[in-house]
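Before anything else, here is the set of structures, which you'll find just below.
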Structure 1
Amino acid sequence: MNCSVPVLANLQAFDPILLPETAYDGHNTEPLQLYGPGKLHPTHLGDAIGPAEAPNRFRIVAKLDHSNHSTSWLARDGLNDTWRRVDFLTGSPDIGRNKAESMTLSIQTYRAAPGADIARADAKGVPLEMFTIAGPNGKHSVVVFPLNGDFNCFRWGIEPDLDEVEMNETWFVAKCTKLRQTQGCAGPVSIHEITEQEILQILGRPNVIMVTNTLFNDFVVDSDIRRNQVPVYLVERPERITIDKG
């Protein structure tokens, strides 16, 4: 069975813009060199992930960002119908474990300790929880972040020279309110009231680059890496939101 068939079937639901392989630059998407044993986990739109007790709890809906050691996605939490940011950490025994230990300490300190101030934890962007998944590149820690409040951004950092608007709850609620006003409807009170369809309308169609044989052969460094250890396609992160466009 071709494992890419269900992946591509899920992709069609997101009405992607298919870019040519020449669009690949290793910047708007993560570089293919970052995939392989102990490296990034191949993630696709429509994937369902979760802890052992609820393996399909989070549905991946949009790409948010990437770095050398993790990828960040917008996901719908089916347990309580909320939007979350989920970060897949690298499978590297050193880097991934160190990051996971740091996140675990934050959760224990700001959320699990007796008398913990949850509002303060949310304001500081402390993760809600963590769990581990197994994939073709090893075991990966998945970190779940809250998205309510202005201090919990959908993307990690703001590049100061781009004068970017933060993609936080306020931004999404404002965008959705404007969208609903065209339909004569009231805007949402919180990010969690925004539907998946509205989220996709706000973010726009995802730009996708298929990992062709040419890209695989030219940019995957290790000759021992198998096709299932890299994604079937790469998703570009959303365009930076500047003041003029915000």
Structure 2
Amino acid sequence: MQIGTVELGSIPRVIVALGENYVEGLERALRLKIDLIEARLDLLPEKTPDEFKKFLDSVADYGFYAVSTLRPVWEGGKFEGTESERLKLLKRVVSHPATGAVDVELRSEILDDVRELCKEKGKKLIVSYHDFKKTPENSEIEEILERAKGKGADIVKVAFMGRVKNDASRVCCLLSKFEFPKIFIVMGEFGAFTRVVGFSFGSLLTYTFFGRPVAPGQIEAERLIKLLSNLYSDYRKQREKFFPQNFLEVI
């Protein structure tokens, strides 16, 4: 499984969410050798085709591929337009060379249309589901996973809010048995460790941030890189190709 030229599954991969101050973020991502950019188009002040193109052009200029996301307000994002307006904007986004994948919500009425666009343009489709209130029961999680898979996802992404200590361990155990490309997160203080150990249970990507987190429980980029380097020797070896060993000790 690849997004752009980034191979997923062999070692942990880090994706940083960028929005308004994306040029500064791209410079920092390049310095830290972040793997992918989540282009949070909904976080831009002006949500227009020209502004989206500028963002994605910059992603390409810095040598990255993007998971392009135009998250609606009803799933925790900032896009307030209609679904038809969102589809019109996403048509151009999917076509941009920097877009390696597109993230669209399982509950979206334009999911089928975006799937066909991704197929046409050879881009990966991430079908996502977010619950900012709770971690559902196992039976409901299984139903969500199967629905997303059945919708033609290349990767299924789920994010739940952890409310008790065993929410995160329960999700890790359950998702480890789901034999399909996946990304999973348990948000909040009870689930922060899933952003580090999720790879051991089959999660392909872990999300990070610069400055302010875009989701509860996210771990800041430098700290996340250090934690991953300490836990996964293959990841550490890959980092040491770019940085002297003491870099990982001081960040």
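Read-outs: derived from the displayed coordinates by stated rules, not from any lab. Fair warning: this is a prediction, and the values are worked out from it, not measured in the lab. Cβ atoms are built from the backbone, for glycine too; each structure is taken alone.
Given -6500 as the derived value for helix-only ellipticity at 222 nm (-39500 (n - 2.57) for each DSSP H run of 4 or more, over all residues; to 500), which of the supplied structures 1, 2 does it correspond to?
Traced to structure 1.
P(r) over Cα pairs in 10 Å bins from 0, in percent was computed and gave 7, 29, 37, 21, 5, 0; which structure, 1, 2, did it come from? Intermediate results must be reported in sequence, preceding the final value.
Numbers: 1: 7, 29, 37, 21, 5, 0; 2: 7, 33, 39, 19, 2, 0.
The read-out was computed on structure 1.
Match the computed value 31, 60, 9 of P(r) over Cα pairs in 10 Å bins from 0, in percent, for residues 190-229 alone to one of the structures 1, 2, and report its label.
2
For relative contact order in percent (Cα under 8 Å, 6 or more apart), find whichever of 1, 2 sits highest and give me its label.
Going through 1, 2 one by one, relative contact order in percent (Cα under 8 Å, 6 or more apart) peaks for structure 1.
Using FRET efficiency 1/(1 + (r/R0)^6) of positions 102 and 174 (r between Cβ atoms, R0 = 25 Å, to 0.05) as the calculated read-out, with 0.45 as its value, let me know the right label among 1, 2.
2
Comparing structures 1, 2 by distance in nm of label points 7 Å out along Cα→Cβ at positions 30 and 54, which one has the largest value?
Largest value of distance in nm of label points 7 Å out along Cα→Cβ at positions 30 and 54: 1.
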